[in-house]
Structure 1
């Protein structure tokens with residue numbers, strides 16, 4: 001046990017005392033010098049380690065960025081070399097292009113055309129004209145059967161074909177056909193949406209919002225309240241099972257419930273009924289055979 005001076009009267013006080021025996025002031029215990037020093041060293045160690053961690057991360061980030069820039073330079077240099085090699089040998093590539101095009105090997109011609117496009121060499125001799133013809137041929141091959149599920153894809157294809165050959169009456173005719181079909185389908189879908197919205201509005205006005213099955217036990221609150229209000233012994237009610245809320249055009253919202261409770265004679269009876277719900281109130285009860 002160590003002694004320390006009271007901060008009020010200066011009297012010697014035990015380090016374990018709560019109050020000064022001389023003046024009654026609360027004792028403010030001082031932390032031993034060794035502990036304070038240890039905490040100071042530990043705090044300094046934490047600060048140093050955090051600083052080292054930040055420096056390490058910063059160095060790693062700089063290295064990652066440096067490697068990325070270096071890789072981009074390498075790739076750019078390699079691409080520049082490929083471009084130079086292609087341009088130096090462009091006439092040989094052109095002769096191969098002509099041979100494939102005249103052989104009507106469209107897929108291979110398209111492959112040979114790719115570096116001409118990539119390196120901006122379509123203006124070399126008649127390459128641009130060949131590129132246009134090959135693009136048209138490939139687009140024509142991509143046209144699908146005239147079925148509703150293909151209308152959007154075919155419309156896009158004919159838009160591209162018409163852009164390449166604006167004087168083509170065939171492309172213009174096909175483009176107008178698909179534009180008309182898609183506009184017609186959109187009109188039908190809009191009308192269906194309008195009718196569905198009107199039907200939903202009418203249904204809500206007549207029957208109200210659909211009741212919900214409880215996420216906890218599947219019950220429907222208004223049905224539980226109804227059964228409790230008409231039961232001989234509400235406290236005896238046991239709800240065995242609930243069906244999912246459904247809709248019937250004639251009656252509205254319906255749900256079945258398998259339940260049991262005490263009758264007038266004190267015995268338990270069990271039954272399954274359908275409950276018709278409108279505006280969150282039970283308006284009718286029907287036998288289970290009433291609906292399928």
Structure 2
């Protein structure tokens with residue numbers, strides 16, 4: 001099973017001055033839906049309000065083959081809203097309404113050595129959900145699951161980088177694969193060579209929007225080109241990359257202790273899978289790949 005852990009929003013997207021779409025969102029939800037559409041076994045761990053939007057999101061997840069065993073509808077909170085405003089290059093800026101004011105008990109996830117856990121964003125480092133994240137990540141580590149971390153900090157967090165940088169580094173040390181963007185590195189005040197020096201022994205992936213993807217490990221250094229497209233929206237592009245990456249590894253039945261066995265060519269193919277799904281997301285208005293896309 002592939003587990004995705006993170007926050008949930010209902011996204012309302014505006015293109016120029018006009019309303020564009022309204023759809024379930026949140027970075028790890030986006031990845032979970034793309035994985036479900038790729039027919040991978042995926043479960044989403046999160047919480048929403050027990051309200052109309054929360055119920056719609058739950059139904060949407062089930063419709064897209066995402067297990068909701070650990071998806072909590074809580075009558076004490078309201079489902080978060082995120083307003084996304086696309087610029088001329090289809091990149092988004094956000095205004096968020098709502099917050100996780102109280103932590104919720106960690107669900108009893110029965111991790112195994114064949115499972116994957118994807119987590120990240122502010123959900124993983126900001127109080128109070130950092131405590132929930134810590135408990136779930138520790139369980140995954142104990143079970144020897146393969147752990148993928150996407151900080152997803154971006155420019156929105158650059159003003160608070162000093163507050164969160166140590167927490168982000170801790171999460172990196174807890175993970176096997178670290179995927180982040182050039183914007184994440186900028187927000188953290190780091191360059192790729194800094195990351196490589198600090199995170200020796202990890203598998204590091206740096207996306208750079210429409211430029212090549214960088215990959216670093218103790219044995220392999222790669223640059224993988226991306227498909228040049230005219231996007232309808234870039235919302236969910238990085239989340240789609242995660243889905244393609246994870247899907248390629250899961251299809252190969254790679255466990256955490258076997259990552260070092262992958263050759264440079266295999267890593268290139270895995271990263272190319274991430275690029276294909278990211279491009280697929282950008283070619284439509286939703287935050288996920290088309291229901292008909294196949295790798």
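Quick note: the coordinates plus some simple rules give every number you see, no bench work behind them. Bear in mind the structure is a predicted one, so any value in this text is a computation, not a measurement. Cβ atoms are built from the backbone, for glycine too; each structure is taken alone.
Figure out for me which of the structures 1, 2 the number -19500 belongs to, where helix-only ellipticity at 222 nm (-39500 (n - 2.57) for each DSSP H run of 4 or more, over all residues; to 500) was derived from the coordinates.
The read-out comes from structure 1.
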Among 1, 2, which structure scores highest (criterion: FRET efficiency 1/(1 + (r/R0)^6) of positions 5 and 181 (r between Cβ atoms, R0 = 25 Å, to 0.05)): 2
Taking FRET efficiency 1/(1 + (r/R0)^6) of positions 125 and 261 (r between Cβ atoms, R0 = 41 Å, to 0.05) from the coordinates of each of 1, 2, which one would give 0.00? 1
When you work out relative contact order in percent (Cα under 8 Å, 6 or more apart) for each of the structures 1, 2, which one comes out largest? 2
Have a look at 1, 2 and say which one yields 11.1 for mean count of other Cβ atoms within 10 Å over residues 197-204, as calculated. 1
Given 26, 22, 20 for semi-axes √(5λ) of the Cα gyration tensor in Å, calculated: source structure among 1, 2: 2
